[in-house]
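Have a look at these structures, which come just after this line.
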Structure I
Amino acid sequence: MINSSNKVTQPNFSKKQQELVNSFEGAEIFGKPKGASRTARIISKILCLICEEHQDNNPSGLIQQLKNASKYFNETRGQMTPIIPNVIRRLMLNIDQNMHNIDSIKNLIIKQSKLYEEESIRNIELITNHAITILNDEKQILLYDYSSTTASIIRGASKRSKQLKIIIPESRALNGGIPLVKESILSNHEVLYITDAAIAQQITEVSLVIIGAESIANTGGCWNTTGSLSVALLADYYKIPFYVATELIKFDTINPEGVLRSAPWREITAIKKNDPILNNKQVEVKAHDLDYIKGKLITAYITEKGILSPTKTLSAARIKYSPLNPIS
């Protein structure tokens, strides 16, 4: 396993840029976590804003700013979220070939950003459409932790007049359950909100489980929020179908085949703030940042290419996002 948890120095972002950075860094502490797909789109907007706010006519200065920001995002959220380096690689493709013309640099980043955002939104719509084909409004489903993809599925079901009964655990490590509850209420679904400790009690009442994914590992499994593995193991034990809804661009193009990164060992701020006693120097409130779910625990991935087995998901992701091929 590869471990990447070193402290990274943040570049000097402008006020507007910093506001966008703050919208996803630490947002889970306030119960407003951002999914990986949404975070990638925000980072895309930050790179565009760097271009728009750049004042002088020095192309190399702008390129360096873009590279510094890209390096920061790759070394922080991107360490466990391959969609970040995949999107940045796409946006920054051919940047050095335009280094003598500042307008070309700006136009390149802004154009690539627009194309990516349009494609990502289209992909989420396709994933939502595929997911709805397996939803039955007569039975309950369980959704674990917030992701922009699962939130879209909640909204999409409502638009197609499917009223769901949804069990939503608290996902306490990130406060990821509450945003799904809010989405469900707005979409007129019935909700049972439970503690994480009650998942084993309630999972037998559902017809299927859906989670999002932080990344698709090159082994066929996926990484997602702490607690996801417990849900997957319980689903497997009780023979409940377990689906992972995700864009293929979350495929890990960084690590060698068969190599897994280790999730960082971090303080769980969302829990530590619950009681002053947890600030005592004798107490640690920590866990690995993400859970790894093996492919054998996953019934299928729900992707823009359809509902695919882990093996077929890997094949589809490799075709489009091989590290040897430029992302177009």
Structure II
Amino acid sequence: MAEQYNEKDESKVSDGTTTAEKILALALTVFLLIGGLWAAENITQFFPPPDWAAIRAEHIPASVEAEFNLLAQEQNELAMTVQRHTEAVAAAQSAYEKAREEYRTLLDRGIDDRDKRLRWEETRLQLETLQKEIAVARAALDTFTTDVFAPQKTVFLAAQQRYHDELGRQNRARNLVVGVALLTYALAVFALTFLVFNLFRTRRSLSRYVVVGNSVLGFGALQALILFYRVVYPALRGLLPVELIISVGGAAISIAGIVFLKNRFFSNEAIRNRRLWRKSCPNCGFPHPSLHCAWCGAGQVAPCPQCHARTNNHLPYCGECGAKR
């Protein structure tokens, strides 16, 4: 009963320690990711964006822009004049039709009302005058737009297009350089984190803290994925289903990484070799086994076929004569 209680109690302690390690490992990954993304953001500061004001001044001279704005203002004033005349004509048309209807109604009754007739003639003359004025205003607007404003507008729009083209070209060049710098940084950090991960897996003195290596590798992988998405997405957005490509590609890379790590570091042979390096039982990992493991009972030594000396049963060569087992 005491032995069963101790085993149960030890299991609880082990599970609690593992959970705490996982939480701290996740926190370590998050903290490293914060610092890594901060460093990536600082890298972009080495590549300032184009000076749009200088580019605009180069391609759109101040005199051209000032003249265009002045002509645009004048055209707007002419257009507002036409608009006012249009509203006045509409009001005069309504007044004329009302006066005409009132006068016609009285004529149908045989009454020739002098005031109604004068009102009708007055509104008709007013409407004709306004129609002539709006025709003159429209002609002035059309002439100004065609002969004066349109040529200057063509010049200004061409200069503006050159400005936008140059600004876009410099932005694309800058984004390309920034993207290469970020991807280089991400891949370099990922390679470094993989070396750290491998160091914790292979060094006997660090094998107890292998969870740290896992966290560091997780940080490198996550940062590489985030920066890759940041660089690639704006370039391919609208051309390809970027989200789907990244989802499928990321899943494939993750599966390949899991398979590689499983075969490289978590295979039965790799686990057995690490236990041997720690002088633990290769079968269960219990420390310092004797002739037999005190935990699982697995035999640890066996006679060498060549020299018949007792040597480790799990090693490929005899420790006494060096013969291959």
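Taking semi-axes √(5λ) of the Cα gyration tensor in Å from the coordinates of each of I, II, which one would give 33, 23, 19?
Comparing all candidates, it corresponds to I.
Just checking, which of I, II has the largest value of relative contact order in percent (Cα under 8 Å, 6 or more apart)?
I
Upon calculation of log10 I(q)/I(0) by the Debye sum over Cα atoms at q = 0.12 Å⁻¹, for residues 21-76 alone from the atomic coordinates, which of the structures I, II produces -0.33?
I
Can you say which of I, II returns -13000 when helix-only ellipticity at 222 nm (-39500 (n - 2.57) for each DSSP H run of 4 or more, over all residues; to 500) is computed?
The read-out was computed on structure I.
Supply the structure label, taken from I, II, corresponding to FRET efficiency 1/(1 + (r/R0)^6) of positions 85 and 253 (r between Cβ atoms, R0 = 35 Å, to 0.05) with the calculated value 1.00.
I
Which structure, out of I, II, was distance in nm of label points 7 Å out along Cα→Cβ at positions 245 and 309 calculated from, if the result is 2.4?
I
Coordinate-derived values only; no laboratory data. Model, not experiment: these values are computed from the prediction. Cβ atoms are built from the backbone, for glycine too; each structure is taken alone.
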